[in-house]
Structure 1
Amino acid sequence: MKASDLFVKALENEGVEYIFGIPGEENLDFLNSLEHSKIKLVLTRHEQGAGFMAATYGRLTGKPGVCLSTLGPGATNLITPAAYAQLGGMPMLMITGQKPIKKSKQGRFQIVDVVDMMRPITKYTKQIVNGNNIPSVVREAFRLAMEERPGAVHIELPEDIAAEEAEDKVFEVVGSRRPDADQGVIDQAAKMIEAAKRPLLLIGAGANRKRTSEALKELVDKTGIYFFNTQMGKGVIDERHPKYLGTAALSANDFLHCAIREADLIINVGHDVIEKPPFFMEEGKTKVIHVNFFPAEVDEVYFPQLNVVGDIAASVKQLASKITNTSNWETTYFEEIKKDVEAHLSKYFEDQRFPTLPQRLVSILRNTLEDDSIVTLDNGVYKIWFARNYKAYQPNTLLLDNALATMGAGLPSAMLAKLIHPDKKVVAVCGDGGFMMNSQELETAVRLSLNLVVIILNDSAYGMIKWKQEGMGFDNFGLDYHNPNFVQYAESYGAIGHRPSNDEELREILNKALNTEGVHLIDLPVDYSLNHPILNVLLEKETGKL
């Protein structure tokens with residue numbers, strides 16, 4: 001069979017449902033093979049949009065999302081999504097085309113070494129040089145993309161290899177089971193936890209797996225231990241739980257960090273050094289038990305006293321069964337901190353000023369959306385407010401990026417979430433800067449007939465950097481711009497544009513948009529005036545730095 005047909009057959013063998021991307025002439029054999037496949041091609045308006053959709057597919061399903069580009073500029077446009085998936089622990093496969101490698105008459109036109117370019121930001125990158133190698137390369141790419149820690153992989157399919165004949169054969173998809181932690185280490189961890197006076201449980205990005213979520217809830221319910229999470233660990237346990245303290249969204253001086261400083265032991269489950277550190281260790285103070293698939297990477301702020309290495313879910317279940325005596329624990333302080341956190345975070349939930357406070361938007365969305373509704377965030381200062389104030393009731397219902405923290409991913413991520421969860425309500429919250437970086441994907445969303453709500457927080461500036469610029473005592477310079485008329489902009493793509501003029505209109509428009517078909521864009525003026533008096537005072541006072 002033709003090698004491109006074999007490639008598509010190998011992808012079907014892996015259970016691929018969608019391929020997102022923009023083909024070029026080097027992909028035409030592959031495109032022809034895809035035409036006769038059950039795999040759906042989702043044509044996007046930029047390779048970044050395709051890559052972000054593929055990465056989000058991996059994040060939500062645990063299976064690699066697949067994206068496609070041509071050579072040269074198409075492939076270089078996948079660099080940011082590759083880093084997004086790699087740092088965020090999202091399984092993703094990128095397929096790029098290339099000029100013929102056996103014989104070429106075009107010199108170096110459009111040619112860059114894509115395989116080497118991808119090497120530092122992927123787990124695996126390979127050029128196909130023989131059609132018969134396709135099945136093994138595809139199987140290995142998928143295996144590595146899903147293996148802990150998940151990430152990005154890349155395969156380059158040259159034009160002449162795609163057109164050659166190859167043997168009709170694919171490899172069986174074989175799963176693997178991760179080993180359990182050493183029983184002696186589990187016993188040691190259980191003794192440390194029982195002996196602690198103020199233990200805390202931290203849930204990180206690596207714990208955001210279905211089995212681990214169930215095991216952690218069992219541990220919390222059985223022992224009554226208080227817990228907090230990182231930004232990418234939100235929703236692993238329902239944040240309405242009475243033992244939930246909050247999300248580590250800032251580095252110091254927040255109410256939550258008062259609790260962290262008073263803990264004498266932190267059980268850190270699924271810690272990922274890619275995330276901003278949720279706490280800083282100090283010699284001779286709080287002890288840390290590191291529970292993960294891998295041993296801890298030690299640095300000056302993280303040096304755990306014990307590594308529990310193995311399948312996380314199994315480790316947590318074993319700990320839950322071993323911890324029987326919690327009489328030594330003192331929880332009164334954490335109970336008081338929880339009350340303070342709740343009071344502090346809810347302070348502006350009912351503030352109806354207009355332009356809208358981000359805290360108020362958090363409140364409106366949380367009160368409007370269902371438990372399983374999905375909110376995707378782009379990157380901006382509002383991400384801190386959502387991380388701290390928005391309670392996630394289920395895993396992967398607040399999709400934010402605390403790894404690469406790139407702009408431009410909010411809209412494509414929401415599109416993917418709605419594509420694979422058509423029955424759930426999905427809202428993208430984007431700053432005006434991040435939205436405009438991939439705003440052309442509105443056309444893709446309309447073409448796919450997605451029922452989607454996009455909220456643009458409009459302050460006509462790169463607000464996150466402006467906040468930091470002011471907080472560090474610099475002049476206001478170089479961060480303001482002019483936006484288009486977003487209502488007319490949405491309508492030009494066939495979407496439905498809205499611009500509320502007060503709080504009541506915002507709530508009415510949101511309800512209508514969530515319950516009416518089509519892509520709805522809400523241009524919402526935002527008031528960031530409380531960023532400085534609230535957030536800055538919570539940051540490191542000693543250094544005066546953000």
Structure 2
Amino acid sequence: MHSWTDTLRFAFQPVVNLTTGGVAGLEILARPETGDVLAEARRDAELDGRLAVLAVRAAARKETLLPLHVNVFAGTLADLGGLAPLHDAVREAGRLPWEVTLDIVPPYTHVPQRALLEAVAALREQGFRISTDGVGDGDVPLRLLADLAPDLVKLDACLLERPAMVRAMRTLCDELGALLAVEGVETELQCAAARTAGAQLAQGQLFAPPARLPAADVYVPPRSSVAVPAPRSGPSVREFLRPAALLPAGASAGQVRALLTGSPDVSGVLLVDRQGVPVRSVHRSRFLLSMSGRYGHALYADRPATRLGDPPRTVGIDATAWEVLDVVAVGGRDRTSDDVGVVDDHGRCVGVVRLADLVRALAETRVEEAAGLNPLTRLPGSDAITREVDRRIADDRAFALSWLDIDHFKQVNDGAGFAAGDELIRSVGRMLQGQASGGTRVGHIGGDDFLVLTDLEGLDPLAASVLDALWSAGGRPVTLSLATVLCLPGSVADHRQAAACLAPLKMAAKALRGGSWVLGHAGSPGHEVRRGSLPVAAAGPEVVGAEPGVG
């Protein structure tokens with residue numbers, strides 16, 4: 001009697017790193033030749049668990065070193081309370097649990113959430129990584145998504161038509177410590193949209209279709225001139241993560257040599273203990289040079305590879321690219337090309353990063369930043385501020401957008417000279433930048449004009465520090481004018497509308513005597529005069545506006 005497994009085949013689809021262009025893992029997809037085994041697995045937890053085991057065994061037969069993504073229905077995890085046979089299959093295949101990501105597949109409706117969370121906790125304790133699949137086109141509740149705290153969130157490509165939602169999901173992923181992937185990418189336009197919205201990983205027909213053999217090469221469109229803004233502290237190491245080549249700490253030099261010669265793309269091997277913690281790092285070139293020397297093979301082939309390794313260089317999964325460079329900078333120059341291992345909270349290796357990937361990405365970031373800097377103050381221009389304004393609007397965050405300039409600056413230049421005027425502009429820029437912290441961004445938009453974006457709680461301290469300072473040029477006292485529009489969630493649609501709300505407030509501030517500050521609310525008429533006074537000739541009953549200090 002034939003079993004349904006006789007007609008079951010598996011295909012492999014690459015999960016692509018959009019930063020490095022490399023393959024970050026392989027999703028294993030069941031492809032039955034007859035019947036609909038997936039529909040049956042949705043109703044039968046035991047069958048679904050067997051499919052997961054067969055997927056891992058199929059990958060083992062292909063002898064791939066890449067991390068694996070195995071699909072499991074949410075209901076299966078809740079019903080079975082874990083997947084003990086899967087853990088055994090992973091070990092039998094010579095793989096480690098943290099090399100396997102379980103893609104939890106919808107539906108979630110009617111799945112007991114407590115049982116699901118307990119099963120996920122048990123699997124995570126064993127070392128498996130967790131991904132939530134079908135987000136955006138499935139039925140996963142956002143609260144459950146947060147409780148699951150996945151390592152990876154997979155979005156359906158349909159959400160790329162709503163980039164604000166993808167950006168918001170990237171923000172949520174950052175809070176959860178998860179990576180963001182988009183699946184079903186079919187066009188270069190979708191790939192560019194995924195990058196712009198902040199996705200780090202993607203998969204789909206554009207890169208490589210599902211195939212019986214794991215893809216050795218994938219097509220990744222070149223990065224467009226529109227770059228995804230990096231976090232202020234630097235790009236996360238997660239964006240550069242590559243699969244690690246791992247062998248047990250007791251592996252012989254011959255085993256390491258066989259792995260390296262059979263995998264030309266592997267630049268090094270990490271030797272790990274039974275818990276997956278790196279104990280030695282073997283660099284490809286140095287190792288093969290030692291083995292190819294006179295008597296090298298005879299001396300080392302059957303001996304532990306640890307003798308030809310070095311202490312591993314590692315960083316945490318939450319590190320930034322700059323922190324990786326700090327690690328690389330410590331030690332001898334002969335190790336600057338070594339891979340840096342990335343470890344989780346338990347010290348287990350989850351991948352490696354290569355110096356070349358970091359240097360290239362950071363150099364591109366610096367070039368883009370430098371191109372937008374004002375040559376006088378070295379502050380970014382308006383584009384950097386308006387992009388951040390749009391991000392905060394998309395994230396439904398309240399913010400204050402302020403315009404600041406120097407009063408009667410032409411007279412300052414005419415009376416004190418342009419050199420004194422330039423130094424005054426630089427001094428104001430330094431003061432603003434020095435006071436910027438947390439959610440504050442400062443831009444120099446030209447001449448004596450500055451844009452300042454702050455969170456609501458950071459507005460008053462910054463305004464006070466700048467307006468209370470005693471400014472002068474060539475011995476002459478100088479005052480500043482500040483105009484601010486408060487934008488609450490839903491009050492403006494984009495940065496253009498925010499700027500339009502700010503324009504009349506700027507005119508109102510310039511109409512006041514002395515140092516001034518005018519504050520208004522987007523979508524509301526009138527304004528509040530925080531500082532400054534009306535000229536005597538204008539201080540009549542027909543003047544419209546709020547009284548100073550009213551808020």
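Rule-based calculations on the coordinates, nothing more; no lab input. Keep in mind the model is a prediction, meaning the values are calculated, not measured. Cβ atoms are built from the backbone, for glycine too; each structure is taken alone.
Some observations on this one:
- With respect to distance in nm of label points 7 Å out along Cα→Cβ at positions 456 and 472, the largest value across structures 1, 2 is given by 2.
- Across the set 1, 2, FRET efficiency 1/(1 + (r/R0)^6) of positions 112 and 480 (r between Cβ atoms, R0 = 35 Å, to 0.05) reaches its highest value in structure 1.
- Computed 4.6 for distance in nm of label points 7 Å out along Cα→Cβ at positions 32 and 520 - originating structure among 1, 2: 1
- Given 18.0 for mean count of other Cβ atoms within 10 Å over residues 344-351, calculated: source structure among 1, 2: 2
- When volume of the Cα convex hull per residue in Å³, for residues 328-399 alone is computed across structures 1, 2, the figure 119 traces back to 1.
- In this comparison of 1, 2, the computed figure 9 for relative contact order in percent (Cα under 8 Å, 6 or more apart) is attributed to 2.
- Looking across 1, 2, the calculation of P(r) over Cα pairs in 10 Å bins from 0, in percent that yields 3, 15, 22, 20, 15, 12, 8, 4, 1, 0, 0 traces back to 2.
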